[in-house]
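Down below are the structures I want you to see.
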Structure 1
Amino acid sequence: MRMLILAAVIAGLVAQPLPSHAAEANPAGGSTEGVSYLIECDRLFDGITIHEGPTRVLVQNGKIEGVGPKTTAPAGAHSIDLRGMTLLPGLIDAHTHLTFLWSDTTHAPYYLNDFLGSPIVVAFEAARNAERTLRAGFTTIRELGDADGVDLALAQAIGRGLVDGPRLVVAGPIYPPAGGRSDIHWPPDGTAATAEEITKKSREYLGSGCDWIKLYVTGGTFDDTSGTPFYTSAEIRAAVEVANPRGRWVAAHAMGLEGVKRAVEAGVRSVEHGSRLDARTAKEMAKKGIFLVPTLYHLQWYSDHGAALGYSPGYAERLAALQKEQFASVRRAREAGVRIGSGSDAVYTMHGENGQELIWLTRAGLTPLEALRSATSVNAELLGLGHEIGHVEKGFAADLIAVPGDPTRDIGAVLSPRFVMRGGRVVVAP
């Protein structure tokens, strides 16, 4: 009943949920059919390299139709002047939680009351978080954990033009093993503690329209830095064997080396957090094409707000130690050739601050150009959308942003997008 009410409120009466990446009707604000834009900028980051000098991008019907200094536009096209700015593909955040909605951190200790309250209220809050994220320059995000089907309903609402927000790729609820997280309420119908239960629940989630399966492979979140492994390789593989033949993938929350090893052995698509990697495991990840999404900024945010969040004594020291281990993991992964994606793990007041993750990736050793790739072409490949988004190229979705100056010299420029276009519709005007 809760899900039916939610679907009716946020996305209309929906009989069959669609996969979120397929729910791509016109964005909020009207049709882009027949609408053309000629965008002029001083430099272009195309998702791979930076191109110096004035260039033009032609957008028609929500798609990129031309790129180059001599590109022309048809009569009636709208002109957008971005001189002094760098044009980039719309940014992609590969790890968010829009329904973790506690916008006032002084109320954070009561987050369960909010999270487990009316799904209708949660849906409205999530829609607000989605709009903040879009206006911050993130035109696509991967939602890695919610409750009550809010992420699926929100993806449909955005796709139908009822709500303003980024393209959503969703995973539904997270499920830990029985007794794994007694302090956190995850799926309303309980946990999945065996390979058989994981198989059943994975089929259920994918059948409802989820694009990904998120497994809580180890402990470690909030002020817990234990990284205790929860699942065996065989149990993790049960989800992989359900998802992969359907063209879907598994993301593994793993904050300890043993958990990462098991996830890598099982063949997951991405390791989230990936704390305490060793060189051997990093090489195996690279060999198997497994992505690392290290989520660096969220640890600092937790530390800065630990008192308001009600964390137990010593949280700052624990989080600082884990942060050092994650930095070391990023360096080992980079050296091994692992593809590193950008994911903020945005919760609480972090929605709209997603760009901070790019800054923290450079602090961990990536160059600004590598950080930009992480949030564009690398993440597009991770999501299986590398032929649609993450590049400024003819035929790709007109998901574009512009930032002042040159972000390859000052990565902090991504925090101040002056222009945002989503699917050919201007969201933030210069």
Structure 2
Amino acid sequence: MEALTLKEFLETVKDGLEASFPLQYWITAEIAGFRVNPNSRHCYMDLVEKDDRAVVAKTGGVIWKGRFEYVSAKFTGVTGQELKDGLKVMLLVEILFHELYGFKLNINDIDPSYTLGEFAAHRKKILAQLEKEGLLNKNRSMPFPDVPQRIAIISSPSAAGYEDFINTLSNNTYGYRYMTKLFPAYMQGEQTEKSITSALRECAGRKKEFDIIIIIRGGGDQVDLHSFDSYAIGRAIAMCPLPVITGIGHRRDETVADFTAHARMISPTAVAEFVIARTREFEERIDQAGVRFAGRLNTELLRQANSLKTIQKHLDIFTNFFMQNRKQEFVMLGENFRNCVAKKTASSEFRLGQMPVSLARASRVFIKAQLNIIERHGDRIEMMNPVNVLKRGYTLTFKNGKTVKSVEGIEKGDRIETRFHRGTVESTVNEIKKRGTQ
């Protein structure tokens, strides 16, 4: 058997492949190794199939420049996502085999609805996991402040949506003032998940400084919106100790971030308008409460005025009745008083006539009693006379001419004078003994 050259063999393989697969075929695969040649603008990628994350099939694919612009624009316009690594896609391909460059698939078209279905399935899986963990409605069930004035903002400093939010909030027609603090984060690309969850943790650590947290994006196209379909972001929002509002600038579908947030708005401007509206609602409730209070106050004042008029009428009637009764009582009291005075005067005149005799008798008795008392007091005074006391054997002690009544006023070496009934003794104190001492 004559041997074939390599070129001849590969040409035979090429003819066989073209004969066996002459048509275009729809296939599903995951993009890996996505790249666009900066010079030719041709797009190259690896297409893989995985089983439990292990690659079970792999081949190369190419989208020539003329088709790449169409395919890319079609995919992005429907999904809001650029072609990149990790996306599951449905592609219309045909076989390419070249003796020099080998086997690859020529990609002619793409079905974005397949990828949308993959996005939806991925989102549904995450939401089911969050609901199983009791986190899906955790942030939504948190009470929202009546006046959200201190606002933590998670956004890119250069995002147009951030500027729109600040301008709308600052230039509100009611003159409300708000305190805002930006926590910078990536809003697209591979670092989106990590930077947003990190910013949420930082806000949670400073929860006493803020009333609410908002995540805003907005502006530009919808590229990388699916970064917000993240379990990590959804869980971080659910576990946040403050209400979270999203305004990441899309109208089509809600992301995991929107489902787990307290409220979802379609744009950063809408978030600002929502915050202003909540403040306005509170102010209107205060105004309405003031109107209701004033109405109730006027009603109560009118009721009290009518009540006072009724009381005044009753008081007039009662006063007249009371005065009539008291007048009659006063007349009767005057008559009784005159009768009593007359009786008392007659009785007093009789007693006055008897008084001189009674007074003379009483005076004699009183004077005799007082004389007896004076005599008894004289006897007592005589008994207390110091001379008589000394006669009974008692003595008096003097120091410096003053009577000594206790040992507290005497010191060792003092000269003292002791008086008896008949005579005086002078002595010097050698020892002092107090009561209770030996």
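Any read-out appearing in this document is the output of simple, stated calculations on the displayed coordinates, not a laboratory observation. For clarity, every value in this text was computed on a predicted model and none was experimentally measured. Cβ atoms are built from the backbone, for glycine too; each structure is taken alone.
Work out which structure the value -0.23 belongs to, where log10 I(q)/I(0) by the Debye sum over Cα atoms at q = 0.06 Å⁻¹ was derived from one of 1, 2.
Values: 1: -0.23; 2: -0.59.
Label of the originating structure: 1.
With distance in nm of label points 7 Å out along Cα→Cβ at positions 46 and 326 derived from the coordinates and found to be 3.4, which of 1, 2 does the value describe? Spell out each step's value before the answer.
On the way: 1: 3.4; 2: 11.4.
Considering all the candidates, the number was obtained from 1.
Supply the structure label, taken from 1, 2, corresponding to distance in nm of label points 7 Å out along Cα→Cβ at positions 62 and 406 with the calculated value 13.0. Walk me through the intermediate numbers first.
Numbers: 1: 3.6; 2: 13.0.
Source structure for this number: 2.
Here helix-only ellipticity at 222 nm (-39500 (n - 2.57) for each DSSP H run of 4 or more, over all residues; to 500) has been calculated and equals -9500, so which of 1, 2 was it run on?
On the way: 1: -9500; 2: -17000.
Structure 1 accounts for this read-out.
If distance in nm of label points 7 Å out along Cα→Cβ at positions 246 and 374 is computed to be 12.1, which of 1, 2 is the source? Intermediate results must be reported in sequence, preceding the final value.
Values: 1: 3.1; 2: 12.1.
Computing distance in nm of label points 7 Å out along Cα→Cβ at positions 246 and 374 on every structure in 1, 2 gives 12.1 only for 2.
For distance in nm of label points 7 Å out along Cα→Cβ at positions 78 and 118, find whichever of 1, 2 sits highest and give me its label.
Numbers: 1: 3.6; 2: 1.3.
Going through 1, 2 one by one, distance in nm of label points 7 Å out along Cα→Cβ at positions 78 and 118 peaks for structure 1.
Ranked on relative contact order in percent (Cα under 8 Å, 6 or more apart), which label among 1, 2 comes first with the largest value? Please report the intermediate quantities before stating the final value.
Values: 1: 20; 2: 10.
With respect to relative contact order in percent (Cα under 8 Å, 6 or more apart), the highest-scoring structure among 1, 2 is 1.
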